[in-house]
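These are the structures in question, set out in turn.
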Structure 1
Amino acid sequence: MSKRLALAVALGATWAAWAATPAHAQTEDDQGDLIAMGGDYTPESWPVERVLQPPMLARGLRQVELALGASVGAEPGQPVTLAPGFSSGLSDKLTLLVRHRGGLCLGEAAVCPVRYGGLRGLLRFGLVAVPYKFHVALQGGLSLDDVDPVIGGAELGLAAKLMFGRVGLELEPVLAIALNQRDVRTRELLVFPVELQIGLAQRLTLTVLATLSGGISNFDDTGRLGVGAGGWWSPARRLDLGAELRFDAAAGAAASADLRTLTLAARRRW
């Protein structure tokens with residue numbers, strides 16, 4: 001396990017070093033308060049602060065991300081996960097997202113029943129956009145939940161963000177529908193994450209998280225609430241570095257304070 005953890009840390013450090021390399025020279029004037037700008041988002045005027053960033057990428061803007069997660073509960077480091085992602089602004093109203101809900105699990109077989117899974121390919125279509133105020137987008141796509149055996153699904157949901165000055169509220173309710181192996185897995189799963197973002201400084205954002213999830217047909221037996229908190233630092237317009245601590249089962253089915261996850265993440269845009 002120590003070798004897997006060391007490998008994960010090494011990969012994360014390599015990624016962080018690359019991500020920290022600036023895409024182009026930035027001046028302090030470039031990092032000014034973008035709330036006053038108004039108008040549409042562009043790659044050149046993309047907000048520095050996470051609290052001001054909309055759920056849709058500007059046309060021509062691309063983003064890669066990597067999240068390194070590790071259990072910090074009763075058995076620290078069991079498991080460790082790596083979850084890469086990619087997003088691209090295809091147009092002002094259409095964003096392509098490739099994400100992971102699980103990713104690559106580096107723990108022992110006993111704690112990694114799914115070695116690799118949770119891959120999601122989504123298209124996000126903007127419905128309402130009032131820059132620096134209110135955004136709503138419809139999203140949908142397919143998911144690969146396991147590779148041995150192959151288990152797939154479909155997802156449909158919304159991505160919304162409300163901004164009140166330097167306070168933001170993100171909501172992303174998703175309905176995941178199993179397309180095969182329906183007799184041995186949750187057929188329809190609701191996942192509803194909510195994130196409160198508070199801009200403490202121009203480049204520093206505090207986040208408070210809550211995620212409600214459970215099967216539609218047996219929510220009373222499977223419903224679970226996860227909570228957490230974290231922070232994001234944006235040293236440049238196109239780079240975000242974050243850390244989050246989550247209690248994955250704070251309440252509901254199989255609630256346990258031992259299910260805790262620490263995640264380190266980086267996002268780079270160009």
Structure 2
Amino acid sequence: MDNMVYALDSTTIVLCLSMFPWAKFRKAKGAVKMHTLLDLRGSIPIYIDITTGSVHDVNILDTMPIEPGSYYIMDKGYTDFNRLYQKITTQNAFFVTRAKDNLRHTVVENFEVDKNAGILEDKLISLDGFYTSKKYPQMLRIVTYEDFSDGTLYHFMTNDFTLEAITIAELYRDRWKIELFFKWIKGHLKIKAFYGTSENAVKCQIWIAICTYLIAAIAKKKLELQVSLYTFTQTLGLTLFEKTNIKELFCGKKYINNLSNNPILPLWEI
């Protein structure tokens with residue numbers, strides 16, 4: 001599809017409340033959240049907001065940029081009908097999320113479905129709740145999809161009425177790319193241990209990790225390398241002080257394999 005597709009989610013980084021008293025989260029635990037809007041075409045974040053752990057995910061809908069014609073994929077934790085309507089629908093953008101089990105609604109129309117593709121229902125609905133119907137006065141669409149691998153049923157809710165039902169399901173499946181992004185950032189760029197305890201120190205270290213990810217991703221794309229981003233960054237870390245053209249490092253797998261056994265401390269561990 002030609003439209004831009006973004007995934008919205010957050011990851012929580014737990015902190016010791018006694019050492020980071022400003023990072024309010026729970027009674028005996030501190031944390032910061034990294035709210036992220038990820039461009040799914042290249043797994044590149046286009047918007048990030050770092051807050052204390054007490055800030056609810058849905059509040060980020062108030063500040064994140066909305067592009068008309070774009071699709072925003074998010075989990076059911078972002079279901080706030082007033083925000084979905086005012087921030088996304090009225091801006092001529094689209095969202096795909098999971099419908100809550102207790103959603104009160106009336107079926108306006110049922111569409112034909114391809115059950116062989118896993119689509120069990122595709123229906124047009126209106127909200128019945130007294131408050132929800134006022135907050136979101138327009139029609140919505142619910143697509144029920146069955147994952148044949150484990151029999152799990154998913155109920156996707158969207159304000160798009162033109163895409164095929166299976167496309168709606170596939171869009172939501174791509175949302176997991178943002179989980180891989182969080183795993184990569186936290187696992188490979190070492191932001192679980194902080195060198196300072198102030199709010200500014202913590203945020204600076206997170207932003208440094210994000211900038212490192214972006215620089216590596218841009219360099220990998222510019223050099224048209226087919227290796228994974230993890231292999232790319234690990235190789236750079238092991239050859240940090242060598243006067244070798246970066247692209248030459250990836251000319252042969254044998255050279256890369258030799259680097260993996262090198263005892264030199266990788267860049268990301270420094």
Structure 3
Amino acid sequence: MIEEFLRAAAGLKSVPRQGWIDKAGIGRPESVADHSFAVAAAAMAVGDAFGMDSARMVKMALLHDLAESATGDVTPDAMDRGEKAALEDAAMRRVLGTLPEPPRAAYLRLWEEYSAGRSAEASAVRQLDKLEMGAQAAAYSRRYPGADFAPFEESARRGIADPRLARILDGLRALEEREPAGGGDPDPAAVVAGREPAGGGDLVQAQKQVIAILFEVVRRLQRNNDLDEEYLQMAASGGAAANEGRLDEILAQRKENAAAAAGLLSRLEQ
């Protein structure tokens with residue numbers, strides 16, 4: 001059903017980009033939907049500018065992280081690369097399997113093309129994925145001058161082979177450097193960690209931001225409770241063996257939620 005596919009796509013709006021939380025300590029980072037939109041916009045502009053099939057590129061960009069609506073944003077450090085790829089591929093096939101035919105098979109071919117990087121368009125979108133991360137790191141480094149974004153910038157550099165795209169990333173960084181430091185709403189975790197002021201020295205505002213962190217912790221723990229309930233229902237019905245893939249997803253999501261909650265709580269202790 002198209003409705004199920006659309007629901008999965010919309011779910012990306014509530015999936016945070018986990019790397020910013022784990023490695024930079026940002027409590028309220030961009031969502032996977034934010035990132036995917038930026039990659040799609042880049043695919044449209046770069047594809048047209050470079051004389052490539054931009055329509056295919058935009059579709060790949062919109063699909064490239066769709067599996068994370070089911071798996072969450074599993075970082076490379078959280079799981080073996082091969083296991084992560086298998087987990088995301090299985091999740092993507094389930095999401096696309098909800099679509100009618102057409103366009104199910106066409107989207108699956110685009111996903112496989114992107115995953116393998118076997119066309120010029122797929123290679124470009126994979127590099128744009130890295131470019132967007134590097135651009136976001138530059139934006140965050142201005143807002144959170146005390147955090148270390150070098151690992152993100154280095155990863156972006158390693159992932160970009162096309163010198164034209166490398167120059168675009170340099171240009172985006174230059175634009176960010178012209179902007180004054182700070183800006184935007186204070187991030188609760190950054191306030192607690194002492195990297196960002198609460199705003200106007202207002203203790204009440206700082207307390208509100210700490211409460212926001214606690215709400216996020218509760219949300220993560222509640223999500224794990226829901227996953228536990230799903231596991232118990234599968235076990236009670238005798239379906240655990242037949243749903244081994246889903247069990248792996250549950251374990252991965254529980255690990256991710258527990259790590260995020262622990263990371264946020266550690267900020268409160270500093």
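For helix-only ellipticity at 222 nm (-39500 (n - 2.57) for each DSSP H run of 4 or more, over all residues; to 500), the calculated result is -2500, so let me know which of 1, 2, 3 that is.
1
When percent of Cα pairs over 26 Å apart is calculated for each of the structures 1, 2, 3, which structure yields the highest value?
When percent of Cα pairs over 26 Å apart is calculated for 1, 2, 3, structure 2 comes out on top.
Read-outs throughout are calculated quantities, based only on the coordinates presented, and are distinct from any laboratory measurement. Because the structure is predicted, anything quoted here is derived from the model rather than measured.
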